[in-house]
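Below you'll find the structures, each written out as structure tokens.
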Structure I
Amino acid sequence: MAADEEEIAELRRLCRHVRTSIINTVADARAGHTGGSLSEVEILVALYFRIMQIDPSRPEWKDRDRFILSKGHASPGYYCTLARRGYFGEERLAEFDAVDSMLQGHPCMRKTPGVDMSTGSLGQGLSAGIGMILGRNRLAMQFHVYVLMGDGELQEGQVWEAAMFAGSHKLAGLIAIIDYNRVQLSGTVPGTLDLEPLADKWKAFGWQVFECDGHDVGQVVATLEEARRKSAAGPAIVIAHTTKGKGVSFMEGKYQWHGRSPNEEERRLALAEIELPAT
């Protein structure tokens, strides 16, 4: 059933909350990848609060849908979403990137409730997702696997080997998502190694391709729901058109905010722009 206006309004509120948490988390830690965490917010909120079959009280539930953050450096956005969803208390976000913290700079499945796969080395998440689907099939299970990739990591050859394998074997239940913000570590994606024509490339590898405005959470939900349905026939990919640093004007579209955290004045300005309403 399609999400109604009230549900979409709640998802938008959650997105503002997660963005606020991201800014505070990276500012407190004086570390973290801010830009890519802000660009993935609507995708993560749609997945964790609407799309995925999960139970935060049972993070090891065997029939749960699985999620892999292939762009593992964008862990602040991931952790802030997991905390808001109830996998652990939001006060734990203050421990981000500290020595021996359960919230490491890159996600660790052995430390953090709700993390299904440890990630950090770019280009490997889709392969891990394929492994989960193959294991699921051998066990005659039915869960779905979602893999969120950055556009910069699509410059890695392993991604395309994985794409070829999944398409060739028509792996049902696998849904990949691209956070297509067109900015990477030290410049733009087109200026570094252009990905276009991106949709045509995935189609050529045998994937069902969907596109959406990655910051219109209603559109993200509708697109992910369609991709989930269509994934019964084989792998599906959602190209979500996003903006690096979304929600904070002085961060938007700037590669300098790929791996930088805000100072106190920048934190104040960022939070004022996000304007989180009282909960």
Structure II
Amino acid sequence: MDLSVILSTYNAPVWLEKVLWGFCAQTHRDFELIVADDGSTAKTKETIDRVRAETGMTIGHVWHEDRGFRKCEILNKAIVVARHAYLVFTDGDCIPRADFLAEHAARAQPGHFLTGSAIRLPMSTSEAITREDIRTGRCFEWRWLRENGLPLTRRNMKIMATPRWAGLLDRLPTTRANFTGGNASAHRKDILAVNGFDHRMAWGGLDREIGVRLKNLGVRARRIRYSAHVLHLAHARGYADPRIAAVNRSLRKRNEKNHVVKTEHGINLLLREGNTPDGST
């Protein structure tokens, strides 16, 4: 199955490089990688160019000028240029385990989107991870994580699930299945049918909102939180604003209540205006 992986980033080239190494280690090789860059400086492009040359991976770079938090818009620009019918969404601070894409590809079904979760690392663990740790997969081992500072919590222990138990646990309705931008996938035709991400939304729940519209379309959510793992690297959130998050939450709830399927503030705006990324490679 051919996949288009859409990976968002903003001015975090050190973390992005670790994530790119994670995709270089994937067992599923039939994919293109598109970095959706919300206005980073030249250091990000230099990192992408270097890793592309070192690994031979197909890495596209879709960029627009930094004019504030416009993640939804750059994600939509990446969706427009994606070549394949199935899209995997993740972030530039989420290192995928070697079977991450294989799990998404194997579990993809018509009429469904997949939603996973992440192991959130403290800064000390995030900094300790090396290229060799990613290549060998040892940074995903429970013992390595604990020795390098990961707290012992029930949520973190999901990475210990064996394939047999992971499949069973994924079917248990322990949490609501919401679209999670760091670990989710969907058919491109379904994303286009809801008009992509809503450009009005800044930080706070933008991924969950598109999940609501997908459900309103009739697309069902399927959990893979125990099967497809990413390590979420620690970072500051200077862009976080509770007031904006509250506005986003209100919009999401209104769309849920009114069964809204298609936003009028999404991909259509890019196509109508002939708006293309400011730069792409």
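Values computed for the structure shown
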{"quantity": "Origin of the derived value -0.44, -1.26 (log10 I(q)/I(0) by the Debye sum over Cα atoms at q = 0.14, 0.27 Å⁻¹, for residues 75-122 alone; candidates I, II)", "calculated": "II"}
{"quantity": "Origin of the value 21.8, where mean count of other Cβ atoms within 10 Å over residues 99-106 was derived from one of I, II", "calculated": "II"}
{"quantity": "Which of I, II leads on Cα Rg over 2.2 N^0.38 Å, for residues 51-138 alone, largest value", "calculated": "II"}
{"quantity": "Parent structure of the calculated result 0.90, given that FRET efficiency 1/(1 + (r/R0)^6) of positions 131 and 259 (r between Cβ atoms, R0 = 41 Å, to 0.05) is the read-out and I, II the choices", "calculated": "I"}
{"quantity": "Identity of the structure behind 23, 17, 14 (criterion: semi-axes √(5λ) of the Cα gyration tensor in Å, for residues 115-242 alone, calculated), options I, II", "calculated": "I"}
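Since every read-out is calculated from the coordinates, none of them should be taken as a lab result. Since the structure is predicted, the reported quantities are computational estimates derived from the model, not experimental observations. Cβ atoms are built from the backbone, for glycine too; each structure is taken alone.
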